[in-house]
Structure 1
Amino acid sequence: EAGLGADCVSGGEVNRAIEAGFNPDEIAFAGVGKSDEEIELGLKHDIFCFNVESHQEIEVLNEMA
């Protein structure tokens, strides 16, 4: 409603943003060194975007998506 989104840096913050009422399409995940579990969490909730930090992270995200 106010045009706000959540910029998260961990899986815990993604969960908190969802619990706080943010729609997944308002959540960006920008944390360095995301675990496979954290990537899976973002994919499960179909968040707006992942800000990737390395070529390896892009490869992992592509394999999991």
Structure 2
Amino acid sequence: LFIGREDKTILGKSLISPDQQAIHGQYKLLGKQTAAKIPGAKIIEFESCGHIPHIEVPTEFTVALLGSL
């Protein structure tokens, strides 16, 4: 799993309450929980990066991607 540590994307954010917004979009936590549920999964996190690491940090992303193949 490739995630940006600063990703706070919430689909439908305008449709949920501020209380619900506070518990969604926590990708630092959700990424680890998801990786733990997938046998053999590895999580690769990109510092200072949001939702689209392949665009925000393309060189770092490409190195990580090729290294994981």
Structure 3
Amino acid sequence: IDLVHDNVERELIREIDTIKLSQQKLRQMLERLNTQNAINRASLHELERDAQDKFRARVLDSAAHNV
């Protein structure tokens, strides 16, 4: 077994460390994106509900105005 690290081996080890760090950052980013996606879906649902409520209110106002 070679106990001495030559330049090529050191560079490979450094590259592996860089890749592992990048993978960790990507996992963290994916987690944040999934969280934001859930927030966006909840907001969209709320906006759609508000739009339906406004439409119903407009219909009721129009009906009341015609009475």
Legend entry - Read-out distance in nm of label points 7 Å out along Cα→Cβ at positions 4 and 52, computed value 0.8, structure in 1, 2, 3: 2
Inset, instruction - Consider the structures 1, 2, 3: one of them gives 24, 15, 8 for semi-axes √(5λ) of the Cα gyration tensor in Å as calculated from the coordinates. Say which. - result: 2
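No value in this document is a laboratory result; all are computed from the given coordinates. Everything numeric in this text was worked out from a predicted model, so none of it was measured. Cβ atoms are built from the backbone, for glycine too; each structure is taken alone.
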